[in-house]
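*Asks:* These are the structures in question, set out in turn.
Read the figures in this text as sums done on the coordinates, not as results from a lab. Small disclaimer: the values here were computed from a predicted structure and weren't measured. Cβ atoms are built from the backbone, for glycine too; each structure is taken alone.
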Structure P
């Protein structure tokens, strides 16, 4: 269930990103890879397979699932081809890789169509490999999967050496998953040949191959979506931080906005209540509040320096003590030096985050003085 939520959630996210930038071939390949994986998922569930077979005939679910799996590994390989090659070379390579995909899809579809109905409702463990259609189906699908997974594994290892965080973590998961899939696929291919020739495959071998595949599939999906999940988590943390700082600056902003309403930056109004919760809206309100607080402090700083009887830069806590008195003096029209005085200057590298920390300290001190 968790895997399905992650898979379909990532599919929606990559689809949305793809609509924003249709020219991004790597993003398109990831979307198509996840789409094929998402389409194959319901047909691997007994209820979904029964529904599909009931509507279209025995074997339809198995065929559809395998076609989607072929597409999944094909588009995964396309992603790495586009990532590691220039556009012209990548396009040529993708076209060459499409030929075996289409050929395999056509052969296994024909094999399923020629297989008697009573032989289609089987699992791999119970399939009669002496039936030509069944044997061709599994041999061709297995051969292509082994080939495509091996190609994808080679490209993954190459690309992982060049990638940085968080992509490298996802690529390592993919490497482990693909290695497990190649092993499982190769074992199943060998087992299919043995059964085709009338031999018996030890049950632990079949179970072991299935276990390797069952472990590799969720790891594969996790590896594909990992960079997006990490990026999204980082975005959520920034969104949460900006929203929290926006609220923490409220005491300082309220006092300054009441004195200098003309300094308020233009706001874009929306009739939809949820727009205020979107990341873009939260970030805009955060930056707007920081700028308005800093502009207000610059304007009131001469009165602050006069009230504090100092010409040196004012620390946030000292400025907070005298802010309301300075604002009342400004409102009353009292004279003050025309030169601004530094108030709550940022420390460290003097970047925005340092500036925000100083403003937050002053706002918290202001709120505490009111309590």
Structure Q
């Protein structure tokens, strides 16, 4: 974190974390508290290991981290803003269309397992498919690599399909409570399509949630659809990868209670959006995984060699609504039409691989 951003954040959290001196000891200053907390999040080290560089006992440091993270989430609550009106959703869609050539896309959705220490007496409650213990972080991101909706806390034992269905995002989506705009025409044609989120095979195909076609027996037209869908999907993959590379605590087993682990995760997400807006060139020096629009070749970021977060498992495509299949077919037809095709997309596809090699 650059000096200016640290100072700005310190000014906001100080009233919530400042402590008074006592006759017996001098209170740890707000700047040391914030610095120690950020070191914990960024380094991924345990509280025990951090007692030497911070000069703070592990038990005291644990309390400081919890209090400071709670303060950070409070003061930065405005950095995660879910669109509340049709116009706000359309504004998200405009950026996806302009930057990533996918019209009517109102967000890219992804989810990861964040490892935690097995809580005492929890049995297999948090036990996931990789035989570790976790809670699920699910997020929706906009075209600028920022989270616009976050849901964290579903226990790892729940099937990934079940984990998704338990999120606030999914409930509001299927109950039509997100105020998504009504379907309207795609650019340069009279085909009416709904506004959609872009996801991968870990999510169900819905009228407002598009996922790729299976690679088994895939047609050239379906490859083009997958290629175009991979562009917004890559934004979500980038965002989660940057988050994990900047806050290494998320790539380690968080040795805290589930409740405290959830607070840690939320703090990292809020800090991500905050620093993206303040000084992204300093925050994410490793860059982003991007596609060359002229060649289709993917340029990988510095963090591409780091171990990724544990992804959600693909779910079987069962009982897919016919209306959702039709929406996907309509996008397929559009992307393969004169009106919706991108110049040179068949050549770009050869270097791209329809997104199937995308880092997870």
Structure R
């Protein structure tokens, strides 16, 4: 099982929601037992405690199967049978007690039963729960309003469980949508790059193909113009190589302002809050800073559970800080190692490290 610090926000919501529901189950049993303790003898108190334990334990097993991101369509008899047997046995024993004690016992039976099975979306199960919620208090208590009380308890637990699971399902859907948005942003960037490659290189490569074909035909006829034609092919090839280098350099040496806007767009599409403050950085350091921003944002998306990222710069340094560092975060990965090598000739030093759940990637330039 992951530690809390290693979980994503969605995993934390999932864990919190499920554990809260289980606390509600056992907490209700404890509260009912506490309220009935002063009105029963020791043997009866022990019996009520056994009823509470049996009902909560068997319904806990049911809940482990049906408490998913949404509502379950069914529950296996292997899980349901112990809860049904515990219900029948508890009702049979409680019916031998005084009606006042029987009312408290009915709550111990109804609460966990409705709590566990309300996650099953089946009309027969729902009808059985309603009948049990009203029938058990009516059978075990002499109070005329006991069936209404049982229905009220059932509605409370049913609404709580279903609303919690609905909310959990919405959170999961939003997380899937966020991941889809991030993948679409990456796909859009790849598409933009492919368009640039096509626009910049396509025409030149087509010209090379045509000129090479012409040169081959001239050479077949021993036409002296073939030599000139091949020289032209060589010139075009040199132009293609130069333009390809410029294109690649343009993507490695992205203007800092454009890189920051791209980082903001990509992070926000992943549901991460972004803070930008880079007004104090000299223009001659923008290119190297853009490299650090790109590597830092890539690491945030790949290796963290960040909810917020801050990119700050002053005259002599730039830092990328996120609040979702994993305990396995490594400052010496191949990406950062390559970046250090590229920054060294520019008089810049790269450092990265984790402090609790905060990860800070910093580049500093030598004075002057």
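*Asks:* Among the shown structures P, Q, R, from which was the value 31.5, 104 of Rg and Dmax of the Cα atoms in Å calculated?
*Replies:* Corresponding structure: P.
*Asks:* Also, I was wondering about something else. Consider the structures P, Q, R: one of them gives -14000 for helix-only ellipticity at 222 nm (-39500 (n - 2.57) for each DSSP H run of 4 or more, over all residues; to 500) as calculated from the coordinates. Say which.
*Replies:* Q
*Asks:* Work out mean count of other Cβ atoms within 10 Å over residues 110-117 for each of structures P, Q, R, then name the structure with the largest result.
*Replies:* R
*Asks:* Given that FRET efficiency 1/(1 + (r/R0)^6) of positions 102 and 190 (r between Cβ atoms, R0 = 25 Å, to 0.05), derived from a single structure, equals 0.00, which label among P, Q, R identifies that structure?
*Replies:* R
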